[in-house]
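Every number here is computed from the coordinates shown, using simple stated rules; none is lab data. What you are looking at is a predicted structure, and each value in this text was computed from that prediction instead of being measured. Cβ atoms are built from the backbone, for glycine too; each structure is taken alone.
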Structure I
Amino acid sequence: MSGKLSVKELAAKLDGRKYLHEMNDEERQQAIESGLVVLYGRSDDLAVFDGAICDETGACECGLISAIYLTHNKVFVNECSNPRCPYCEREMAKCSRIIVRMSADGFWFYTTDIPHATFRIFEDGVLYCIGIVFHKDSLEKVADNNA
């Protein structure tokens, strides 16, 4: 059963899922067909993108909360050894940004200007992560505003 979903519909379907069982193959295919991106936490330091963008990246640096930068179709990776490389700073300024945070209660969540809906993932009955769903086309709009 495939078919296009809205951001809110997919977030509602995923809400309450168990850790390591965030999405099934049918939902993944619907997300791809609908242009939707799903972001959730995994392990103690990983951000997983599923659906229209399939990628993963480290979610924290040295125990600090970090930012994830996205182009219109992938995670931007700063491959320079210089964290203040002028080229990378210019490129990151064009990207959409998602801030990875950990609550005082120990669950992952994300803040961003990208229009999105949220869903909850639980591990052993305890909130593990508040994930987000957004439309891939939103990345271009946010990035255009940053350029």
Structure II
Amino acid sequence: MSMQNAITELEQLTLTSSAKRFLRESAKWCKFLSILGFIGIGFLLIFAIFTGTMIDLLQTTVPQPLPNGLAITTTVTYLLLAIIYFFPVYYLFQFSNSMKKALLMKNDETLEKAFEMLKSHYKYIGVLTIITISLYLFFIIIMVMGVL
């Protein structure tokens, strides 16, 4: 057997019936979770739209004045959270649809697209996690320096 044949054979993967079943089930759960994610994004957008009204109503019931710009800050925060949350949910949804289609049609290109979407989902979550941990460490350092 030549080296070229060995490399070609290693590039081929066979999906067993169990692997296909696991992928199909994973795609179903991913679809469920992505739909819940889209619903959560919808709630964030609703809160962003109505936060000004809610804060104005709150202002009339609270004896002390609320900080200036609270409504716009809250609206922008909810909008940013919706935008940040949209991409991983979208990638998960695309993975689910592509995986179901790839398994149904036995199409390698669609399977590749499905795994690309899954990679994008996890890459986005990973970068977001690194940013979040970095911000936590930054704020902890600032708090410790403020105490000293």
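Computed values, structure above
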| quantity | calculated |
| --- | --- |
| Structure responsible for 3.4, with distance in nm of label points 7 Å out along Cα→Cβ at positions 19 and 131 calculated and labels I, II on offer | II |
| Comparison of I, II - label where mean count of other Cβ atoms within 10 Å over residues 11-18 is highest | I |
| Per mean count of other Cβ atoms within 10 Å over residues 99-106, the highest-valued of structures I, II | II |
| Among I, II, structure where distance in nm of label points 7 Å out along Cα→Cβ at positions 91 and 123 as derived comes to 3.1 | I |
| For -7000 (helix-only ellipticity at 222 nm (-39500 (n - 2.57) for each DSSP H run of 4 or more, over all residues; to 500), calculated) the corresponding structure among I, II | I |
| When distance in nm of label points 7 Å out along Cα→Cβ at positions 27 and 43 is computed for each of I, II, the largest belongs to | II |
